[in-house]
Structure 1
Amino acid sequence: MNPVTVIPGNSPIVLAQPHSGTFLPEDIAANLTERGAMLADTDWHIPQLYEGLVPQATVVRAEFNRYVIDANRPPDGASLYPGQNTTGLVPMVDFENRPLWREEPEEAEIARRREAFHVPYHAALSAELDRTRAAHGFVVLYDCHSIQSRLPYLFDGTLPDLNIGTNGGTTCAPAIERVAKDACAASPYSSALNGRFKGGWTTRHYGEPARGIHAIQMEIAQLTYLEAEEPPFAYAPDKAADLRDTLAAVFAAIESTFGDLA
């Protein structure tokens, strides 16, 4: 299987989807614990949730599961949230702090996965960002994520429904951050800006507004569009339809800033 799917489009928006994949090479799958084999930390159904919301948006999607290697972590494995619980480049535990591996991958195996999966994903994403910026004079990288709404290992209480990350306003133009925040605040959903999730490595690495690359992450609580946050993690069409209306409003708000970005 190709580790990355690229769907080129003509919009200034590039949708990155690093955590929705479920592909596991046989040798990696065989080493997962029973708990790990559930793939519970997958960003379930993200491609379906975002399908058609931005006509002609470019999509860059990792087909491999985040347990193979996390495409939204720095290649050197440095923590994005020092002092807080998080998971690494190749996670050893899941979001509930349960072991994922029968035998933990060693450094050589992690390096092999980095070259086979992490590098191709970011090569594809970087190429599409360059192509889109060349066509429009700017590009908006929108990093699509979702997560269970209650994970005591990672955060206290219940996560807001919509979590915008711009690394403290550094990864995109202020107008993009403002209109995205306002669109979420006007919706029926709870929201936060740069709360527990400030943007992962993708947002922080690529977001350079001075160079015309604007990056923003959206972390969505899965209860907003799944039947339940447990296996089989089924998509709830009615709930998702309501959420898609709000996400469409977010994209419309972002698109309203394009005249000032070009």
Structure 2
Amino acid sequence: MSTISASARIHPLAVIEDGAVVGENVVVGPFSHIGPRVVLKDDVEIASHVVVTGNTEIGKGCRIFSMAVIGGVSQSLHEAGETSSLTVGDNCVMREGVTMNTGTVGGGGKTVVGNDCLFLANSHVAHDCQLGSGIIMSNNVMLAGHVHVADRAILGGGCAVHQFSRIGRQAFIGGLSAVNYDVIPYGMLNGNPGILGGLNVVGMTRAGMDKQTIHRVRRAYKDIFEGEGNIRANAAAVRDAYIDCAEAMEVIDFITADSDRAISSPFRRKG
């Protein structure tokens, strides 16, 4: 049997399958379908013609608009019906036509989305993606499988992100860009193939970063990307010079970490 709170408002033309858990003050519109392994936490609002399926948990206060399909089976060629999940944090908005897939066993079995994220129309989160909080994905953004996106990154309309890529905290991806390689924290990337165009200084300022810190991060960026060595070697070489600047160290640690992808640069070359 489903567990449906007395305060929930379920339209008589909606389908809530046996086993679903529906929290307090949840609203489910007509012709929406909630699967048997779905958990809708308190104050979730689901419009008409929405499908929430799979082993999926939707956090408190989320809003899901019409024609979205949340928790669908992965589109991986290796999908074989194994147990996997999707977890969406609190206060996320999924606009019309958004799709999010559960994970795969080969990728850890979990797709995870943080809190306070905004997914505009027809954006897609593929299997095994790991998203932080405060992320904005504009219309038609496409994340391939196993992508990691850190907090407060902004992805412009129609951009596509290659599988296994990482996008650092507060990075900004321009519309229609192709993200082939990892994008550093605070980086700005545009074009196809994507070219790093400097730092997201506007975003850094809006986040409350002081001018001195921004100047240190910009200097580290110049040392890393304009140095004579390759990107990863340069980042390792300047570590001691920026050990007292957490934001610059965030960029350095991101570059020197293990990754399946190269680092995006201003020069269309691999790191």
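Every number here is computed from the coordinates shown, using simple stated rules; none is lab data. From a predicted model like this one, the values you see are computed outputs, not experimental measurements. Cβ atoms are built from the backbone, for glycine too; each structure is taken alone.
If P(r) over Cα pairs in 5 Å bins from 0, in percent comes out at 1, 6, 13, 17, 16, 14, 11, 8, 6, 4, 2, 1, 0, 0 when worked out from the coordinates, which of 1, 2 was used?
Working: 1: 1, 6, 13, 18, 21, 18, 13, 7, 3, 1, 0; 2: 1, 6, 13, 17, 16, 14, 11, 8, 6, 4, 2, 1, 0, 0.
Comparing all candidates, it corresponds to 2.
A value of 20.0 was derived for mean count of other Cβ atoms within 10 Å over residues 21-28; which structure in 1, 2 was it taken from?
So the calculation was done on 2.
For which of 1, 2 does helix-only ellipticity at 222 nm (-39500 (n - 2.57) for each DSSP H run of 4 or more, over all residues; to 500), calculated from the coordinates, equal -4000?
For helix-only ellipticity at 222 nm (-39500 (n - 2.57) for each DSSP H run of 4 or more, over all residues; to 500), the value -4000 is produced by structure 2.
On FRET efficiency 1/(1 + (r/R0)^6) of positions 61 and 189 (r between Cβ atoms, R0 = 25 Å, to 0.05), which of the structures labelled 1, 2 is highest?
1
As an exercise: relative contact order in percent (Cα under 8 Å, 6 or more apart), calculated from one structure in 1, 2, equals 8. Which structure is it?
2
If mean count of other Cβ atoms within 10 Å over residues 5-12 comes out at 12.1 when worked out from the coordinates, which of 1, 2 was used?
Label of the originating structure: 2.
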